[in-house]
1. Match the computed value 0.75 of FRET efficiency 1/(1 + (r/R0)^6) of positions 122 and 194 (r between Cβ atoms, R0 = 25 Å, to 0.05) to one of the structures I, II, and report its label.
2. Given a computed value of 1.7 for distance in nm of label points 7 Å out along Cα→Cβ at positions 18 and 146, which structure among I, II does it belong to?
3. For structures I, II, which has the highest computed value of mean projected area of the Cα convex hull in nm², for residues 66-209 alone?
4. State the single structure among I, II that was used to calculate Cα extents along the principal axes in Å, giving 54, 44, 33.
5. Looking at structures I, II, which one was helix-only ellipticity at 222 nm (-39500 (n - 2.57) for each DSSP H run of 4 or more, over all residues; to 500) calculated from, given that it came out as -9500?
6. Tell me which of I, II gives 29 when you compute relative contact order in percent (Cα under 8 Å, 6 or more apart).
7. Taking mean count of other Cβ atoms within 10 Å over residues 98-105 as the quantity of interest, name the structure among I, II where it is greatest.
Structure I
Amino acid sequence: MPGTLIAASLGPGDPGLVTRAAWSALERARCWAWPITGDGASYALSIVARGGLEPPPDGLALHFPMTRDPETLALHWAAAAEQVLARLHDGEDVVFLVEGDASTFSTFGHLARAVQALDPAIAVRVIPGVPSYHSAAAAAGAVLVDGEEPLAVYSAPEAMKELDALLERFDALVLLKVRPVLDPLIEVLTERSLLDRAVFVERVGTPEERILHDIASLRGTRVHYLSLILIRQDRRRGLGVGPS
């Protein structure tokens, strides 16, 4: 009987926010898999390592390049799926380490689909985790929404296509993946007098965590890819996410 492919959502960076369910799955599993960058680093694995867990000796380090080219990504997902499937067919559960939550902008969904395309009988289980923007709001001392206020969560590059409309419609916006569009995003917030209603959070929950209310100071700089911006207009009370 094949094993189960399990997504262990680890939260945004603080190992103290890893759920008991995810931690238990990692402790039990004989096979972990984790994403790596071109230099072999793994943010997800670093979360677990800071929490004191060591990976099994024969874990799977899976390379997923930082590219938007669909053909390149498809090749890497297929190669990763074959490695994972071999372990599943040996009867082992494979626990895939996911930074943040597996249901939100995660590599895991692509991997799971690629595995099930090769073998539809493979069972998939997802252990949820703390989303980065929840942790960022807590770290920044921000209330995202209250009462009946609407909230939208967007990839920043996608949000930029209709940012004016989103700002009209939603009291609060969470913009993830801000690095590619940071300067034009700052310009829009400046034009709409919303700089004091926004906060920038980078690598939340890690020793390198950075929280900035002076977003304008980021113009022309290169930020980490794990960066987001929270915007709360709160038109009724005039309270935002800026410093008190």
Structure II
Amino acid sequence: MRRLFINADDFGLTEGVTAGIAEAMAAGVVGGTTAMVCVPGAVERIVRHGRRFTGRVGLHLQLTGGTPCLPGADVPSLVGSDGRFPRKKVAVADVDPDQVAREWRAQLARFRETGLVPSHLDTHHHIHKRPDVFGVFLELARELGLPARALSDDMRLAMDEAGVAHADVCVTRFFGEDLTVARFLSLVDTAFAALGGQGTVEIMCHPGRNDDALAAISTYAAGREDELRVFCLPQLPQLLAGRGVTVLDAAALGQAAA
């Protein structure tokens, strides 16, 4: 069986991004989103746009691009002199895994202030690819019993051993340029071909509405509008169904990957 889970990252980032993701989810093929809570106003935006998607909103854990939930003095290895996370992943220095664990639990607590229960986990800028961070991520996913994003064979093996559900492959290349339906479908076809025609594929995406707040904090702005047009195309569900692809939501991802 061909199963596809499309996840929109960055829910809560700005009003335009959050509203755009909600629009894409309502259109039908985007099965889940992951919310970031370390930016101003995120909780309010998640409540405003996310409560109609109960069971489909996960947590986009951060060590970049925002301000920690804990005081900077409590997590000094995670912040710069301004008390904020580094903006870019490459600027993240050596981190104390215990501080990461405490900060991510604080982010989980803030997410729960929305009244939602997280459905799955991933991280901003794929920070859990770092060996000094992955163990913390894996333990949190295991403890919560949530599916999580696996980005390599080593990650998939570790998640299997820990009993953490995940897709068979995660496609991260629908990003940046050539954001067309044809390219999206080509990525879908290529992913399933690599799995021998069957399995569960996750595709990461970043649809959204470009707004002034986004331009101030992200270099990826106009492309979000291009992605949104693709995922709101009325014919897209039929194009996927014609390929024998079943679109999953976040809850079904955990069941399919179990």
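1. Details: I: 0.05; II: 0.75.
This figure was derived from II.
2. Values: I: 3.6; II: 1.7.
Structure II accounts for this read-out.
3. Values: I: 11.2; II: 10.3.
Top value of mean projected area of the Cα convex hull in nm², for residues 66-209 alone, among I, II, belongs to structure I.
4. Details: I: 58, 37, 36; II: 54, 44, 33.
Computing Cα extents along the principal axes in Å on every structure in I, II gives 54, 44, 33 only for II.
5. Values: I: -9500; II: -12500.
It must be structure I, since only it matches.
6. The value was obtained from structure II.
7. Details: I: 21.8; II: 19.2.
The structure with the largest value is I.
Bear in mind these aren't lab numbers, they're just calculated from the coordinates by the rules spelled out. Computed from a predicted model, the values in this text were never measured in an experiment. Cβ atoms are built from the backbone, for glycine too; each structure is taken alone.
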